[in-house]
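Below, each structure is written out as structure tokens.
Every number in this text was worked out from the coordinates using simple rules, so none of it is lab data. The structure presented is a predicted model; accordingly, all values stated were derived computationally and were not measured. Cβ atoms are built from the backbone, for glycine too; each structure is taken alone.
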Structure P
């Protein structure tokens, strides 16, 4: 029992660490690539990317690290929450793993776009399909995030308010990404409003798990709800 409890706390800290790493890699990668591409059409973007090719490749590699880091994050959350609710823990693991896989496919496409920029072959650029891959990966992320926060709420491993905030933020972000599939080009203010709650939820949860870890066994949490 003690050994299992120690393992659970270790994986909780791993999940907390990778919560923060995934955010850092994803935000840094997106910031680098989008700032280099800039605005304008294909020709203008191609000139910008060609002039900063190495840095652009670093940005794509950071995005790839974000997708790779999602797997240990999902495993850490799964092991942490499995004693409290095996079904929800498994469901969350599946969705977050699918998110990582779809995100990886999108990054492969991004490297193909890079070659199109370098060769000046606009015919090889299919930004719509790549954007769709990113949106679908984000939707899988939102569903997995909602499931994991729901499991945290049931387990009592996180403060109840934080778990409820995570569920709200994940659901809001899910609605936003579905909206972008139906109505592309939503105003930036809507993007910020939809992104900020989940950013707060993930950073706070990551720090809580990394520093505080899980503080009570499932039996205690279950007993407190009766």
Structure Q
């Protein structure tokens, strides 16, 4: 039985990841900003007693990240897999209308938080090594090689920064037996992805978990689609 941490777990892909992990018997620590309002998560906690702990986590707050890690250590002796799923996308950005506040929020949640959370949870990840791993959910929009339009620029820039964090974390943690990879889950029908997205959350979550299960040391520090295809930086 593995111990997973999933951030941004109260809806969309994060919630589906939690649901599928519980269904296969794993233990999950789910982070979300307002656990008291996370009705679906709390229902899952009741359905899987002892297997799901829902803890408050505001990814934009360093203090919240530190407190989340402290509380996680009270309910788990190790973390086998950390899935940094929490993210923010500012819709409707066009050249001339991008605001500093949007950039700051995007970088705080999408780029800084995953790095800070790995730092905070490092003792629990080391306790599961060798074999522990960190999965940073990225996006094809973060690929410098594929950038061809000015769209969702705050999201794209901050996820590109997260990709750099993935490389740096892999250089630091791979020798300690902790794998790190950036993964594009596809375009998923969630509040962020929109109703026109082709992938159902259940299918995207299943593909992502297959990737986690099959992660090889040679893939540490890489940028991938869920099918294992390498993506250009």
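In this comparison of P, Q, the computed figure 1.32 for Cα Rg over 2.2 N^0.38 Å, for residues 139-202 alone is attributed to Q. Comparing Cα Rg over 2.2 N^0.38 Å, for residues 107-162 alone across structures P, Q, the highest figure comes from P. Looking at structures P, Q, which one was distance in nm of label points 7 Å out along Cα→Cβ at positions 3 and 27 calculated from, given that it came out as 0.6? Answer for the origin of the read-out: Q. If distance in nm of label points 7 Å out along Cα→Cβ at positions 59 and 83 computes to 1.3, which of P, Q did it come from? This figure was derived from Q.
For which of the structures P, Q does the calculation of percent of Cα pairs over 24 Å apart return 39?
The correct label is Q.
Ranked by relative contact order in percent (Cα under 8 Å, 6 or more apart), structures P, Q are topped by P, which has the highest value.
Any idea which of P, Q comes out highest on FRET efficiency 1/(1 + (r/R0)^6) of positions 91 and 115 (r between Cβ atoms, R0 = 30 Å, to 0.05)? The maximum falls on structure Q.
Each of P, Q could give helix-only ellipticity at 222 nm (-39500 (n - 2.57) for each DSSP H run of 4 or more, over all residues; to 500), but the derived value -29500 comes from P.
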